[in-house]
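> The data blocks that follow each hold one structure.
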Structure I
Amino acid sequence: MPPKRMINNDFTETLDTSDEWIYSHTGIRERRIADENLSTSDMAVKAIQQALEMSGYSSEEIDIIIVGTSTSDYRMPSTACVIQEKLNLPNAAAFDVVSACAGFLNGLIVAKSFIESGTYKNIIVVGSEKLSSVTNYDDRNTSVLFGDGAGAVIVTSDNNSRGVLSSFIKSDGTKRKLLWIPVGGVENPYMPDFQFDGSDKLQMNGPELYRLAVREMYNASVKVIEDAGASIEDISLIVPHQANIRIIEGLAKRLKVNMDKVVVNIEKYGNTSSASIPLALDKANRAGRIKAGDLVLTVAFGGGLIWASALIKW
């Protein structure tokens with residue numbers, strides 16, 4: 001995580017809001033903001049270095065890097081290639097997955113397929129975002145939500161029936177304008193007279209996204225639980241995308257589980273998009289909340305619209 005903390009009261013100087021309003025509507029108290037010299041790849045590199053140290057794997061043993069991000073260092077090449085250079089991973093292929101908040105889970109599901117097919121053995125999956133670079137800090141509805149950060153895992157082949165037991169991905173491109181950045185791509189490029197009116201930043205229809213997120217995250221959760229032949233009672237821990245505390249609580253209510261079974265770190269980090277699940281997973285792991293054999297449910301919903309879930313046996 002970047003060291004700089006941006007607390008809710010920092011917004012009160014320029015926006016009609018308050019710490020109480022932000023926290024009651026989002027569950028967020030603070031978020032981390034990367035300075036101009038810290039890139040998406042820089043944060044990813046630090047997370048990967050910690051994951052490699054924890055796992056005991058060397059850089060030479062990594063076969064491929066899969067990066068979930070919507071805030072790439074460059075339009076070309078992929079951020080994964082930048083990370084490969086910075087980490088000096090001589091044997092690794094590298095590519096990005098652009099799936100907004102579902103980026104990490106989609107990368108994990110791709111890694112699962114690579115391993116099951118025998119294509120690769122040791123895979124880095126990282127979610128890294130510098131959302132401050134695409135946040136409109138004059139927009140009261142979105143500016144308070146987003147933060148920067150990165151989280152990484154090492155995924156490897158295993159013969160002990162552990163790992164990703166089942167997975168699911170679904171999309172609905174007809175609703176892409178509920179969460180998008182209108183200007184800056186090939187379809188609507190920057191023009192010489194562009195006024196920087198906020199159309200080059202994240203725009204969101206919060207109420208509609210909330211309704212869809214709770215419903216589809218629930219459906220995706222039930223899907224992977226059933227596909228694995230398990231039940232909600234078998235789940236030891238739920239690690240959801242950290243978008244809004246109301247979405248997380250709504251999901252728990254529909255699944256009929258207590259919040260003490262759900263990992264929540266949104267209060268300190270805000271919505272970090274593709275980084276949120278690995279950050280929350282790391283928090284739970286370091287706190288000893290996950291033990292060998294536990295079933296861990298992960299689920300995300302984000303721009304695209306894209307949603308995904310995976311059931312993991314630790």
Structure II
Amino acid sequence: MIKLKLLIAFLVITHTAYTQNSFTSEDILVMNDSIKLPGTLTYNSELKSQPLVIFVHGSGNVDRNGNQAMMNANANYIKMLNDSLVSKNIAFYRFDKRTATQSNLKFIMKNMSFDNFVQDINLTLAKFKDDKRFSSITLIGHSQGSLVSMLANHTHVKNYISLAGPSDSFDKTLVKQVKQQNGDSIATIVSSHFKELAEKGSIEKVDPNLMSLFNKPTQPFIASWMKYNPSEEIKSVKLPILIINGNKDLQVSVKDAEQLHVANPKSELVIIDKMNHVLKTIEKDEDNMASYMSPDFNLSQELVKVIETFIKK
């Protein structure tokens with residue numbers, strides 16, 4: 001667990017005009033020094049108390065809805081999960097990842113560290129820890145966010161859900177993915193770059209085909225990320241744990257979920273049939289990648305039921 005530095009956190013809350021039945025939405029801005037983390041809280045305003053989910057996104061420039069404008073990714077999966085759980089009287093907070101806000105980039109490039117994501121979550125948790133509207137807090141960490149949530153301050157957290165979370169360190173995970181998609185030769189080069197980065201702190205000569213991954217400004221961030229092994233970190237999580245994976249996930253395998261479960265045997269493990277990485281139900285394999293780009297594919301309803309049951313125990 002990292003120690004939080006002294007950070008200035010400004011919290012601005014404004015009520016939006018959105019109210020449907022008894023569901024209310026609030027826009028919230030959390031500041032981590034100069035980094036803006038705008039988000040949306042949705043809850044049933046007629047209830048005196050209800051459980052709260054805080055969603056921790058995966059890698060990339062992910063906004064509060066689960067979309068990435070730069071990648072033309074428009075799956076809308078976080079918003080869909082938000083709506084489904086709120087309809088079950090589970091409040092939901094989702095926010096734009098620091099990399100999704102254009103004005104943050106000039107600050108991010110100065111000091112890129114994986115631990116910054118953990119700081120962002122800890123500040124978000126601090127905002128809600130004394131909010132009497134909510135009976136408990138559950139962290140749902142998706143993909144990269146699974147590890148971020150493991151490392152967060154759990155003092156005021158009741159439950160932890162790992163959703164499509166890798167079981168290996170970033171370097172090992174990426175080498176496996178590259179080997180599967182591009183073959184042994186490229187995977188060998190990627191592996192050697194990771195080895196040099198771990199041993200020397202930088203990569204002297206990056207393969208031209210890998211420049212987008214191992215460019216100079218990104219190398220310190222990768223080094224700070226790959227030092228964490230999720231299968232080791234989950235052993236230290238003392239909360240009730242639910243590990244979920246879909247068997248149509250092209251990025252994180254069922255084996256990853258099983259390995260996390262073995263690492264912390266007190267956890268619950270659920271494998272959801274036909275669910276992919278963006279939490280959609282996929283009937284045909286050829287629709288898997290298409291679901292990343294479109295909100296038209298249905299969110300897994302089994303996922304909603306599993307999460308609701310776990311939180312309301």
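> Out of I, II, choose the structure whose coordinates give P(r) over Cα pairs in 5 Å bins from 0, in percent, for residues 211-266 alone equal to 4, 20, 34, 27, 13, 3, 0 when calculated. Each step should come with its number before you reach the end.
Working: I: 4, 20, 34, 27, 13, 3, 0; II: 4, 16, 19, 16, 17, 15, 9, 3, 0.
Clearly, the read-out refers to I.
> Computing mean count of other Cβ atoms within 10 Å over residues 107-114 for each of I, II, which one ends up highest? Walk me through the intermediate numbers first.
Values: I: 21.5; II: 14.2.
The maximum falls on structure I.
> Work out which structure the value 70 belongs to, where percent of Cα pairs over 17 Å apart, for residues 139-242 alone was derived from one of I, II. Please list the in-between numbers first.
Values: I: 70; II: 57.
Matching structure: I.
> Can you spot which of I, II the value 17 was calculated from, given it is relative contact order in percent (Cα under 8 Å, 6 or more apart)? Write out the running numbers ahead of the final one.
Numbers: I: 24; II: 17.
Value 17 for relative contact order in percent (Cα under 8 Å, 6 or more apart) corresponds to II out of I, II.
Only the coordinates and a few stated rules stand behind these numbers; no lab work does. In this text the structure is predicted, and so the values were computed from the model without any measurement. Cβ atoms are built from the backbone, for glycine too; each structure is taken alone.
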